[in-house]
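Asks: There are structures below to look over.
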Structure 1
Amino acid sequence: MEKGKKIYEGKAKILYETDSPDYLIQYFKDDATAFNAAKKGTINQKGVVNNKISTKIFEFLETKGIPTHFEKMLNDRDMLVKKVTIFPLEVIIRNVAAGSLSKILNIPEGTKLACPVLEFCYKADSLNDPMINEYHIRALGLATEEELETVKKYTFQINELMKKFFAAIGVDLIDFKIEFGKFKGKIILADEISPDTCRLWEKETGRKLDKDRFRRDLGGIEEAYQEILSRVTK
């Protein structure tokens with residue numbers, strides 16, 4: 001499909017119209033941000049790597065019955081996706097304490113949680129994407145009770161599937177952020193799944209293979225992303 005007018009640009013991706021009203025082209029950028037864009041930079045070839053990783057994971061999830069916006073990878077940086085109406089929510093699952101959870105609750109990073117923790121954040125850059133609960137979501141009309149139940153069901157399924165997917169390549173899925181939208185009345189997984197949106201630690205060493213290397217100035221950022229790509233595409 002031909003790439004048409006740019007209709008949206010976010011921190012990590014650009015969306016373009018196509019010649020079909022049902023599909024968009026999602027372009028992956030090398031731009032990197034952290035702490036709600038308070039920190040900005042560039043990770044060389046990040047867009048290429050994240051496009052390829054997201055493709056592999058979306059394909060895997062589709063084979064397991066999870067509906068996604070993914071149609072096909074067009075080239076190194078472009079992905080053809082369904083045109084979804086995104087819920088203004090970030091859906092987060094935490095399997096191990098890390099990042100903001102460790103800071104807020106004073107839990108040592110790396111503490112395994114007794115069960116997965118589900119969180120919602122309101123997608124609003126001007127408010128720094130504040131955490132909200134199901135009552136806020138219903139009260140503000142961001143999603144209905146039925147829609148929320150579907151989102152939660154898919155999220156827990158995705159967590160179990162991805163934990164096994166990454167475990168098979170020697171990686172622990174610490175936590176991740178996903179987004180959902182509606183396409184022709186059906187709720188589907190959207191956005192991307194990559195080291196930008198997941199905390200991924202090497203099982204044997206605990207080495208961070210995700211955006212925390214950028215957030216925390218740990219170095220070896222490009223190498224970490226390439227390592228995940230190498231493992232998921234073996």
Structure 2
Amino acid sequence: MTVAILTTSWDDGTPEDLVLGRLLAEYGYRGTFYATTGPAGRRTLDDNALLEVVSLGHEIGNHGRSHRLFTELSMQELMKEVAWAEEQIRMFAEPHAIVAPPRGLVSKAGITTLGANGFLVRTAPILGGRRQKPGLIIPSAQLYPHTRLRTYGHLIKWRSIPTVAYLKAWSRSRTVRARLGEMVSVAGDHGLLLHIWGHSREIETLGLWGELEFLLEEASERGLLPATNSEAINASKAR
């Protein structure tokens with residue numbers, strides 16, 4: 001049976017990333033922090049904190065430079081955003097070829113252009129699609145208390161068909177904690193990759209630290225292996 005894996009990814013480079021990075025490491029898990037920019041057009045996580053995040057075994061992902069939507073950029077502007085962010089990452093760690101567009105919005109042309117330059121694109125669904133299209137990394141779910149109506153509307157809008165086991169786990173649970181617990185169980189039972197994404201500032205604002213710790217406790221008990229996004233991609237290819 002294939003061993004289950006837990007990977008997480010976090011956008012916008014805010015100070016709460018350090019708290020999050022420490023919590024993940026406490027349970028032996030590694031995440032990917034798309035920390036090169038945030039909504040204000042810059043990261044607010046300082047250099048020392050980002051260095052500590054890296055020292056804990058986490059990965060820095062490419063989130064562009066200005067936080068402008070990739071769908072608003074020309075292909076030349078898009079590549080300038082990504083190239084700038086890649087150089088920023090080199091100040092702290094070796095960059096990996098993964099880009100998370102702000103708000104998860106990117107055109108087919110953008111995906112093609114990034115792919116031609118060796119980059120994969122991590123999208124930002126509420127609930128992930130079943131099939132990983134070429135050039136895309138689709139997380140399993142977002143760590144946020146979305147309503148069922150919002151979730152299903154998002155699936156219809158993006159014509160995304162989730163893994164059936166994860167869709168059932170999400171549908172039969174009303175709270176964030178219950179959803180996370182169900183999804184960990186599904187991953188453990190079926191040897192699946194579980195990829196949770198979100199924003200550390202929302203964890204703080206919405207008081208979701210207990211839910212995140214519950215996820216990590218459950219994942220550890222079920223034996224889900226730790227991985228950064230890059231490690232998870234390589235593991236999926238090996239499968």
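Please treat every number below as a calculation from the coordinates, not as lab data. This is a predicted model, so every value here is computed, not measured. Cβ atoms are built from the backbone, for glycine too; each structure is taken alone.
Asks: Between structures 1, 2, where is volume of the Cα convex hull per residue in Å³ highest?
Replies: By volume of the Cα convex hull per residue in Å³, the leading structure of 1, 2 is 1.
Asks: So helix-only ellipticity at 222 nm (-39500 (n - 2.57) for each DSSP H run of 4 or more, over all residues; to 500), computed for just one structure, reads -13500; which one of 1, 2 is that?
Replies: Source structure for this number: 2.
Asks: Something else now. When relative contact order in percent (Cα under 8 Å, 6 or more apart) is calculated, the result is 26; to which of the structures 1, 2 does this value belong?
Replies: Checking each candidate, the match is 2.
Asks: To test your reading of the models, identify which of 1, 2 gives 0.15 for FRET efficiency 1/(1 + (r/R0)^6) of positions 42 and 162 (r between Cβ atoms, R0 = 25 Å, to 0.05) when calculated.
Replies: Answer by label: 2.
Asks: Comparing 1, 2, where is distance in nm of label points 7 Å out along Cα→Cβ at positions 114 and 210 highest?
Replies: Checked 1, 2; max of distance in nm of label points 7 Å out along Cα→Cβ at positions 114 and 210 sits with 2.
Asks: Quick check for you: by distance in nm of label points 7 Å out along Cα→Cβ at positions 74 and 106, which of 1, 2 is greatest?
Replies: For this comparison of distance in nm of label points 7 Å out along Cα→Cβ at positions 74 and 106, the top structure is 1.
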